[in-house]
Structure I
Amino acid sequence: MIAHLKGTVAAKHLDHVVLDVNGVGYRVFIPLSTYNNLPAIGEAYMLYTVTVVREDAFLLYGFQAEAEKSLFLLLTNVNGIGAKLALAALSTYSPEDLTGAIRAEEIGLLSRIPGVGKKTAQRLAMELKEKVGSLPTRMPTGGGEVITAPAPTPTGLREEIASALLNLGYKRPQVDAALAKVFQNEVSDLAEGLKATLKILAPKS
């Protein structure tokens, strides 16, 4: 299986990046924590990858650091947590906050991950509390100079955030209502806009 990919960033979105490796474009799904450290389009970058083969698809998931990849693999080993849900967890919380919530058995925080109910959150904490102890408390970031790309239009920005949230498992009416609140103020950054929307969508503990 593919352990890592090193190439040129051809396109980047909140939920995936396209890496051009020797003329072949690989679509790699990523969490928000990895998106935040992507360099500008045209810059070189390396992602640590996990390959998921299904009957109807060959999917790649990428991470900025080995430790983040290891956390993803731990999450997917829990019954009821697939790759999509594990990615949602790493997009809702930073790797540090997520491992901290698991160690402390913060069921309320874990239940805020889209698609994770109380029972799944309890199982997550119970099965991984000891295992996450082997992970570093501070996740290193990947290489590559981060350069701010030109800001997309407000409409494009809104649709990009909506697409990422729908892929995380939120429903369209929820997403539209939350975005309406967020875009009452000026939003010019994809990651910050997504964080603000997730804050509204997350159930209160």
Structure II
Amino acid sequence: MERTRLMTTINNDKPWRIVDIVVAAVIAVAFGIVFLAWNALYAATGPIFVALPPAQAIMYGVWLLPGVLVALIVRRPGAAIFGGLVSAAVSVLLGSPYGADALISGAIQGAGAELGFALGLYRRWNLPFAMLAGALAGLAATVHDVVLYYPETGTAFWTVYGSATVVSGVIVAGIGSWLLLRALIAAGVLRDFAVGREQREV
């Protein structure tokens, strides 16, 4: 019970510290590099989904991960957008096949995740809100992609694509970020953050 309380009521509204910026940037850059491999894998798996192309969006969650994870660590307004945008910028610099639109996508996905934590008034940093952030990041990504890439595909395509993206956001970005957070805490690398200190106090 005490652990749950701590993980859900901390509200850090102080200005960003240098360590916040550095760690958030390192995580975002790392994911920007991961995106290189994920972009290639996404393209290579296209034939697997030939019978139902929009279902390939089930792989979308990896692109949504940095926004959710950075927010869970830093616990400050704007952290999710920072994570999404910086990881996308690194991806573009390294030759993303999506070009400059990756920056727009990263910002939109980060904003979706940001909304999830904002709905918790930046006080709820638990698994349910991580999942909500992942879901809203997926929803934001869906709106962007449908408007820009699939405007004429129709309702059935949009429904499958959106459902797959949101589910992937919940599982991969939401639960996945939470599991990565726990691993980082266990490794002791977050001792300078509230989430790391809480675990030592419990």
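What follows is calculated from the coordinates using simple rules that are stated; it is not laboratory data. Just so you know, these numbers come straight off a predicted model, no measurement behind them. Cβ atoms are built from the backbone, for glycine too; each structure is taken alone.
Using the calculated result 20 for relative contact order in percent (Cα under 8 Å, 6 or more apart), pick out the matching structure from I, II. Only structure I yields this read-out. Comparing distance in nm of label points 7 Å out along Cα→Cβ at positions 40 and 192 across structures I, II, the highest figure is found for II.
Given a value of 44, 43, 36 for Cα extents along the principal axes in Å, point me to the structure among I, II it was derived from. It must be structure I, since only it matches.
Taking helix-only ellipticity at 222 nm (-39500 (n - 2.57) for each DSSP H run of 4 or more, over all residues; to 500) from the coordinates of each of I, II, which one would give -22500? Structure II accounts for this read-out. Quick check: 22.5 is what I get for mean count of other Cβ atoms within 10 Å over residues 56-63, calculated from one of I, II. Which structure matches? Computing mean count of other Cβ atoms within 10 Å over residues 56-63 on every structure in I, II gives 22.5 only for II.
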